[in-house]
Structure P
Amino acid sequence: MKYEVVIGLEVHVQLKTLSKIFCSCSTEFGRPPNANTCPICLGMPGVLPVMNKKVVEYAIKACLATHCEVQTTSRFARKNFFYPDMPKGYQITQFELPIGLNGYINIETDGTPKKIGLTRIHLEEDAGKSIHGENLGRPGRSYVDYNRTGVPLVEIVSEPDLRSPAEAREYLAQLKAILDYAEVSDVNMEEGSLRCDANVSLRPVGQAEFGTRTELKNINSFKFVQKALEYEIERQAKVLNQGDKVVQETRLYDSDKGVTFPMRSKEEAHDYRYFPEPDLVPTVCDAAWIDSIRQSLPEMPEAKRDRFVSAYEIPEYDAGVLITSKALADYFETSVKLLNKPKTVSNWIMGDLLKELKNDDKEIDECPVTPERLTDLLKLIDDGTISGKMAKTVFEDMYQSGKPPAEIVKAKGLTQITDESALAKMVEDVIAANPGQAEDFKNGKDKLMGFFVGQVMQASKGQANPALVNKLIKEKLSS
C-alpha cells in the first residue's frame, strides 16, 4: 500500500534576553551547574513570578516575522507534570490564549514553492536538564542542572502541512533564518537555543483522516531531523504493511545508530491538567506597542533575497545561499561595497569561503578572512598581479594564516608574468617542441589550444598570464 506522509513540527526557541522569563537570573550559557538559579526559578514556596517585558517584545517580533496574528490578550497556564528537571512540578506556559495565531512560512523544495501554516506561537519557561551518571563516570546516579529552568522560550507549532523529511528540513532552515534576522534568538542548536519535536504519521494515499502519529523529541540538528523522520516513516510503513497498528508514543532518536526508540506513551492535553496560572495576570499588548515593534523589524530573508537579485543582478540561487544567515548576507554586502563586482564576490563566498568554513565547522562570524581581505585578493586578480588559479592558493593561505593577500603573494613569489616578450619566448619554445600538435591545430583541431596553454603554464610554473598566453599562441600558430 502507498502512504502519504504527514508531518508537523514543534520548535522551541530560546529568546535572547539577558535574564529569565520570571526572575532576574542570568541566561548565560556554560555556567557551572545550578549557578543561574534563585528561589523563583527553583519554585520555592511563597515566591511569585514577575513577567519580563523584553520576553513579550521578542515574542511579538517572532509572531510578526512569521505572519502571525498577535493577540492583544494572552494568558499563562500551569502545565502539570512531574519530572526531576521541573522543580515546581508544573511548567508555566500559554495554552488556551497564546500570543500568536495563524501564521505561515514559505518554503521551496525541488523548485516548488509551498506555504506552511503555523497554528500558534506561545510563550513558556524552559525546564532544567537531567544528567545521567554514565556521562560523568558515575554509573547508577543521576543529577539535575537547573540553570535552564525559567529560560524564556517561544514554541512555534506548525500545521501538519509538511509531506516529506526534505520539506521539514527546509522549513527549519527558513524558520531559523527568520528568527536570526528578527534578532529574537541566537538560534544556536549546539547550545539548545533551537530544538525540534516532530510529529509524523502515515495514511493511505487518498484518505482524509490522519493516521496515528508518533512524536520525535528534542532533535538538535537539521540533518538529524531529516534522518529521524526518514527512519520513522520507514518503521511505520513496515508496521502498517504487517497489518499492525502504530502506537501513539513519544520516541527519541539515536544519531549514532540512526534509529528511533520509545521514550514514553504520548500524553494528551488532559493528562497535563492545564489551568490558568493564578500568580500572573493576563498579558495585554496594545495596538500601538505592537505597531512600534512592527516598524522596528529589520529586512526579512525573503525581502533581502529579492533585493539581492534586483539590486546586484545575481541569480536567485546565489541570493538564496547568501541570505541563509544575516551575518553571511552582511558579509556579502560589505564585500560588494568594497568591490563592485557582485557575481565575482558571490562566487568566491559560495565556493572557497563556505567550503573552508564547512570543513572547519565554523560560522561566517568566525571566518578569519574579512570582507576587506577577500576584496583585496580579488583586486590582485583584476590588476593582473595574480591569476585566478593563483588566487585560490593565496586564499587557502589567507584562511589558515590570517595574513593579507599581498604579503602572501610576495612571500611565495606568486606575481603573475605579464612581460609579453618573455611569454612569447616560452610560447615559441613550446610550439617548437611540439610540431605535430602545432600542425594539427593549424588544420582545425582547436581543442589543442588547451594543450599548448597547459604546456606554457607548466613552463612558467603557473605564473604566466593565461589571457596573454592564449593571445600569443593564436598569433604564433596563425602566422
Structure Q
Amino acid sequence: MKKTIITGAAVLLLLTLLISCKTKGKELSSISKHPNVIYINVDDLGWKDVGYMGSNYFETPNIDKLSKEGMVFTQGYAAAANCAPSRACLMSGQNTPRHGVYTVSPSTRGNSKSRKIIPSPNTDHLTSAMVTMAEMFKKAGYTTGTFGKWHVTKNPLNDGFDVNIGGDHRGNPGKNGYTAPYNKLPNLEKAPEGEHLTDRLTNEAINFVEANKDTPFFLYLPYYAVHTPLMGKDEFIEKYKAKGGSDGQDNPVFAAMVENVDINIGRLLNVIEKLHLSNNTLIVFTSDNGGIRSISTQNPLRAGKGSYYEGGTRVPYIVKWPNHIKAGSTNATPIVNLDFFPTFLDILEVDLPNKILDGTSILPLLKGHKIKDRPLFWHFPIYLEAYNESKDDGRDPLFRTRPGSTILYKNWKLHHYFEDNALELYNLEKDLGERTNLAAMNPEKTEELYRILDSWRKEVDAPVPSEPNPEYDPNF
C-alpha cells in the first residue's frame, strides 16, 4: 500500500510539472544552445541622447527599461566617427586601415585651399572577399535579416543576409524620405502614403521575427533615424516644443525622431516577449557614431559626429542576454563595435581560421568577469569638413577633423595630426571634455602612447599621408 501511495504521488508530481511546462509554453522549447541575436544600430544617436544616460529632454522609456534588464557600458565606442566606416568596421570586424572605408567619398572634403596635405584615397565599399558578420551567422545556421540603412556595399543580399528591407549603398533616406513613398529604397515600394519609415522598418523586423521564431535568427536593425533630414511626427514635435530643453538638447524635431525610435524598439521587444523568445535572445542597442553637435550636444564630451574627440566616437551601449548578463549592471570597461564580431564568434563557436579580427571578445565582461587592458585605435587619414563652424567644437572651425590617428589606453588619450605632426594628450579620468592638452607637460606618457600607436599603424599598414597639397593657401 505504501509503495502505491509513493508511486501515485510521483505521478501527480509529474503531471504538475507537465502542466507547468505547458503553461510556460514556447519559452522552454525556444531555448537552445545558441541565442537569437538582435543588433539595433540607431544612426547618429549621441551618447546622452537617451534618458538612461542622463538626458532630461529626450523621453526613451523603452530603451531605459532595456538598460535595467541588461548591462550598460558607459565607455562604449564606435570604431569610426562617421557612418560608413563605423558600419564597415562592425560588419567586417576589422579597423579602417584594413578595409580602407574612411568616409562617404571623396576623401578630399572641404575647400582644397585649406587642406595642407593630399589625403589617402577612400574606398567606397567592403569587398566581396571580406567575410561579414552576417556570413558568420549564416555559417552557424542562422536566418539573417537587415532592416534599414546598410551603407557598406550595394546589396546586403550578397553579403550574408537572407532578407533585406530598405538597405543599399545610401547613407540617408533622402529628401522627405522618412514618409512614404521612400525614394525607391529597396523592397519598400509598396507603402501607403504618409507611412513613417521607422514604423515600417519595425513592422518588417517584427514580421521577420514571427516568421523565424522557431529557428535561430540574426536581426540587424540599423534605423535610418535619427540621421538627417530631420523629420518627426507632428504630435511629438508639438510636445517637445511645449516641453522645451536646455544645455544644447532642445531640438523638438530631433527629439520627436528619438522618441519614435524608442516607441518602435518597445514594439519589437514586446513581440519578443509575447513569442516567449526573451530568455534566448541577445540584444545589443547602440549607435553608429556620435551625434551631430549642432543638433544635440553631449556635454561634457567635446565635439560630435566626424570628430575624434569623445563626442564623435563615444556612444550609448546596452547588451541584454537573460541568464548570462546580470540585469541592471554597469560596466566602465572601454569597448568598441569591433568587439562584437569576435564576441558573437565566441558565442556561436564558429571557426573562421583565416579571418583577421581587430576587436576582442567581450564575452567575459558580459558574464561578469574582466578582460585584459588593451589600447583602442582610430585612424582617419582624410578630411571631414565642418558642419557648423560656431558649434562643432573641433580643433579648428573649418574641419570636424583633419587627417590623424587616435589611441585610448587606460584613460589616457592621444591624438596625432599628420599635417603639422601635432600631438594632444588628455587624461579622460580628470578631463572628459578633452580641454587641457598635457602633451608638453607629460612627455613620458605622450611618448609611451605614441610608440604604441605608431607600432599599431605599421602592423596594420595604415597609410600616413604627408605629400603637400599644391593648392593649399595659408592665407585662405
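Each value in this text was obtained by applying a stated rule to the coordinates, not by laboratory testing. Just so you know, these numbers come straight off a predicted model, no measurement behind them. Cβ atoms are built from the backbone, for glycine too; each structure is taken alone.
For FRET efficiency 1/(1 + (r/R0)^6) of positions 76 and 300 (r between Cβ atoms, R0 = 30 Å, to 0.05), the calculated result is 0.95, so let me know which of P, Q that is.
Of the options listed, only Q reproduces it.
Kindly point out which one of P, Q the value 8.2 was derived from, the read-out being distance in nm of label points 7 Å out along Cα→Cβ at positions 124 and 428.
That value comes from structure P.
Assuming 1.03 is Cα Rg over 2.2 N^0.38 Å as calculated from a single structure, say which of P, Q it is.
Q
Assuming 0.00 is FRET efficiency 1/(1 + (r/R0)^6) of positions 132 and 316 (r between Cβ atoms, R0 = 25 Å, to 0.05) as calculated from a single structure, say which of P, Q it is.
P
One of P, Q was used to compute P(r) over Cα pairs in 10 Å bins from 0, in percent, for residues 252-323 alone, and the answer was 18, 36, 28, 17, 1. Which one was it?
Answer by label: Q.
Quick check for you: by relative contact order in percent (Cα under 8 Å, 6 or more apart), which of P, Q is greatest?
Biggest value here belongs to Q.
When helix-only ellipticity at 222 nm (-39500 (n - 2.57) for each DSSP H run of 4 or more, over all residues; to 500) is computed for each of P, Q, which one produces -9000?
Attributed to the structure labelled Q.
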